[in-house]
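For reference, the structures are reproduced in the following blocks.
Each value in this text was obtained by applying a stated rule to the coordinates, not by laboratory testing. Remember, predicted model here, so these are calculated numbers, not experimental data. Cβ atoms are built from the backbone, for glycine too; each structure is taken alone.
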Structure P
Amino acid sequence: MTLPRVFPIFPLDQVILVPGAMLPLHIFEPRYRDMVADALAGDRSIAMGMPANQGQTGAGLDPQLHPVCGLGRIVHHQQYPDGRSDILLEGLSRMMIEAELDSGKSYRVVRAGRLEEIVPADDVTERASLLLSRAVAFDDDECALLAKLPLGRMLDSVLLRIPVPMNVKQEIFAAAHLGDRLDALEVVLDKLDEPPSLLCFDADDPRLN
């Protein structure tokens, strides 16, 4: 699939768009109404970007963005008479932001390149299966279904479900090497096994990025 290099980006706390995921969004701010209208008139591409510092999104704010974002495509759009709309984004790819562009638009636009996944040279099937069995959000039937997915998609499914802070999830999301992503998820699950009084996540832990 040929992906665009230039596209609008929607900065939003607490949201990561992984490849293959479906993300519903309610659009009400005027600049994001403009963004959706332009996307629908073009290739329907919009990226979701995590602010580098949590809590920086809001009206009139343009937070610094984490360099790795999730590119999506609008697959459903419902317009309301007052100008609001609901859209459904399908995740396409991780992208590495190269530059933010002065587009003259009311919303933000970036130039980015695809962040290619790196598959481990060693067979990690057994480790990945164990990771699935340890992930508290999945039952046996769901584990069996997820085990059939490509490694990257399976790890993303675990990432979305585990109850950890979003800045930690973003650091894992940004890892191009699937072995690094697997390592980080194993560390997170180890921490979730600790007593609540000892539970602490640090996004700067080198094992998480």
Structure Q
Amino acid sequence: MDAETRQPTRSRENTRMRLLDAAHEVFAEVGLDAASVEAVCERAGFTRGAFYSNFASKDELFLALVERSSTEQLDRVADRVRALDRTAVPDPASLVPQIVGVSMAGLEPRLVCELRAQALRDDRMAAAYLQLQDGIVARVQSIVDEIRTVYELRFRIPIPEVARLMVDLAETTCERAAIEGRVEPETSGLLHERIGLLATALLAD
């Protein structure tokens, strides 16, 4: 690929990232329903044409934002897992920081609630949401499986079900945090505590 080909690609990626950053701010301030494409474009400093060159709709933008945030967090978690001390004696509670916050990570609890509400109302959003969640569960499964291998742990149920329960618990905790008006770092602390309890319950003696 020559320099002339790479430059437009980098420019397009930069535009996409700036739109996602702006969307995160706007969605957090006013919510998904109240946010407009115009508001996101204004915040990012782009025209509607630039927006629609990268995203087909506001819903597609929102899903891309969720996917980016989740991927970034899961990558950080995976890096921590790879750095685990393989000679240490495992304590279930100590494993929590390696696997917590993996569902809709990096987004405000209110936005997690809105995403699920949109999925209930719209079939296309539901299909996209389920596909995204399945991808998150698969990543969590690989992380949990690596922890299991490192420490030679045994779980009471299959690893895929462990991953699914952790993702479900993370989403439910985010929803309740939004309803209760909790903010960070309180929400993350609550999530650590609950997933720690779940991990302890699921580990075989």
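Given structures P, Q, which gives the highest value for distance in nm of label points 7 Å out along Cα→Cβ at positions 45 and 149?
Q
Please state which of the structures P, Q yields 0.55 when FRET efficiency 1/(1 + (r/R0)^6) of positions 37 and 181 (r between Cβ atoms, R0 = 30 Å, to 0.05) is computed from it.
Q
Supply the structure label, taken from P, Q, corresponding to FRET efficiency 1/(1 + (r/R0)^6) of positions 109 and 141 (r between Cβ atoms, R0 = 30 Å, to 0.05) with the calculated value 0.10.
This figure was derived from P.
If you work out mean projected area of the Cα convex hull in nm², for residues 69-116 alone for P, Q, which one comes out largest?
Max of mean projected area of the Cα convex hull in nm², for residues 69-116 alone: P.
Could you figure out which one of P, Q the value -9000 for helix-only ellipticity at 222 nm (-39500 (n - 2.57) for each DSSP H run of 4 or more, over all residues; to 500) was computed from?
P
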